[in-house]
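Undergrad: Below you'll find the structures, each written out as structure tokens.
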Structure I
Amino acid sequence: MTIKEKLRLRAATVEEFFGTALQDKGIPPQLLEAMEYSLKAGGKRLRPVLCLSFAMMHGAASIDIRSFACAFEFIHTYSLIHDDLPAMDDDDLRRGKPSNHKMFGEAVAILAGDALLTEAFALMAKTSAFIPSKSILKAMIEATKAAGAAGMVGGQTIDMGFTAREGVSLPELRDMHARKTGALITAPCVCGAILAQASTEDIRRAREYGREIGIAFQIVDDILDVVGNEADLGKPVGSDEAQGKSTYPALLGIEESKRLAEERIATALESLSPYRGEHADFLRELAAYIVERVN
């Protein structure tokens, strides 16, 4: 079975949960339609899959942490809805379909994002009673840091300040992406380990893996915006350059960017060296797959 097939299989657990997650909540129909439009629009479901995989690698049952893992997709989806708004990246397409605000208008799109973010933390709080409450609280704190002002939201703010600015340095670029993209890839790995009550060393290794693949993921995304195709990306190629965004290829060139991504993946793989079994092997293949997309 290929890594794409394995990823789809694990993502299917997430997709199944989405079918009922927002039902019977008394959500106004228009708002529910907008929320589900983006939530069910596809994607690799990377963040919940990472959370589930790290938890299972350390002995937790996927059913016990599924709601917590899926909450990361709610947060990610809210961020995409807001990123696409005219005041942000002003993108008309997302995953090959009209952006949320193009379908429902800006006001409803903003509210749909707000609602998804709020529901995410309700899902985390509803994590199975089989997980100790102190572990749930610790994981929730980790998630809020990643999604909040010092994490993803802060990274988006910095990114907007960098747009059309000349002279952005590599350390500045790394810091921005560590917040904007990396934080919400690292946190699911760490939270999975926390919810499985893994050791301090195991949690440290989960953080290292997440941090390194987060960097590689962003580098590859930047490369694909230059050399990819719209059908695969689900959005126009070259949008970063058109908007004057600071990217790894713009700063380092394509080949050096590829080398840097491969270096980050090598470090991520090293963090998994003590682990054996199905879930560890999946995480190794997933890391390698990130850079294979541009080779």
Structure II
Amino acid sequence: MKTDPTWQPALLEPASTGTDASADGLLEYLRGTDLDGLLVREKAVIFRGFGIDVDTSYEGVADVLLPNRLAYVHGNSPRTKVGRNLYTSTEYPAEYEISMHNEMSYARAWPSRILFHCDVQPGTGGATPVVDGQLWLESLDAEVRDAFAAGIRYTQNLHDGIGFGKSWQATFETDDRDEVDVFLATADAEWEWRGDGSLWVSQLRQSTLKHPAGNTEVWFNQADQWHPAGLGEDAAALADVVPEDELPQNATFSDGSPIPAEYIRHVRETGMRLAVDVAWQTGDLLLVDNVAAAHGRRSYTGERRILVAMSD
């Protein structure tokens, strides 16, 4: 059965939950709700009007929504850690959009839930678009789906403190090479420490995934975020001057052959076109099933501070 093209995240407010417009009211609702069932049914849920504040009320609510909060280890986007496994959302310049993706779908293991919190709403723009992963998959050209069927190979060149992209220390949240070795050994990755202190990592991963609860198949990869064609003019210019095997990150087909740029653009544009924008209000929470739905970011002006945490 094809998915509903009119899907959008559920919006829950004090009036619809029958509780007070406070963190205690939200906690009362959450403790009487089957959260797993809610997410399977809705795929993403906005909690609005409960006055959640990161300094006073966030932790208690987050502990219920995220039963096992995870560190952002082996994450590839720039973030700042601001609390207990709580991070700023991707710190790319405000004028750029961030394409649709499932968090850490390039990794051996990924979070099942993502929780966004709006600490400061943007001046203009800055919505978080969310897309149904089944709809995204069904809407891609058959030629593109078939080309990706065997999977995707992701490669990283992580510097030792100075260079393009992220360092291996920032990526793995440690200065201990032995810890990195243990992590990568359990992640079905190939890796090599280079003479200059940098780290090369290669991972073969899936392009689609079946949801463990609904058994629906979804588009589930980040090829367009790793491939130079999906990263804008600056990345494309870098790819022109840096050998392919030295790029900070790259994505190829499973056999190492290059992914055509037009495939990457088609995947990216399809996801952004189908996405539903969540326009932020300060205090909002957005809980996302990280397999059922992908997310991104629209460009914005103003301060915009969105925090993110994850759970398995």
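Bear in mind that the values in this text are calculations on the coordinates, not laboratory data. In this text the structure is predicted, and so the values were computed from the model without any measurement. Cβ atoms are built from the backbone, for glycine too; each structure is taken alone.
Undergrad: Assign the value -0.65, -0.81, calculated as log10 I(q)/I(0) by the Debye sum over Cα atoms at q = 0.13, 0.15 Å⁻¹, for residues 191-286 alone, to the correct structure from I, II. Don't skip to the answer; put the middle values down first.
TA: Working: I: -0.56, -0.69; II: -0.65, -0.81.
Among I, II, the structure yielding -0.65, -0.81 for log10 I(q)/I(0) by the Debye sum over Cα atoms at q = 0.13, 0.15 Å⁻¹, for residues 191-286 alone is II.
Undergrad: If we compute Rg/Rh (Cα atoms, Kirkwood Rh), for residues 7-46 alone for structures I, II, which one ends up with the highest value?
TA: Comparing I, II, the top value of Rg/Rh (Cα atoms, Kirkwood Rh), for residues 7-46 alone belongs to I.
Undergrad: If helix-only ellipticity at 222 nm (-39500 (n - 2.57) for each DSSP H run of 4 or more, over all residues; to 500) is computed to be -22500, which of I, II is the source?
TA: I
Undergrad: Which of I, II yields 0.10 for FRET efficiency 1/(1 + (r/R0)^6) of positions 39 and 159 (r between Cβ atoms, R0 = 25 Å, to 0.05), as computed?
TA: This figure was derived from II.
Undergrad: If you rank structures I, II by relative contact order in percent (Cα under 8 Å, 6 or more apart), which sits at the top with the largest value?
TA: With respect to relative contact order in percent (Cα under 8 Å, 6 or more apart), the highest-scoring structure among I, II is II.
Undergrad: Okay, moving on. Out of I, II, which has the highest value for distance in nm of label points 7 Å out along Cα→Cβ at positions 111 and 167?
TA: Greatest value across I, II: structure I.
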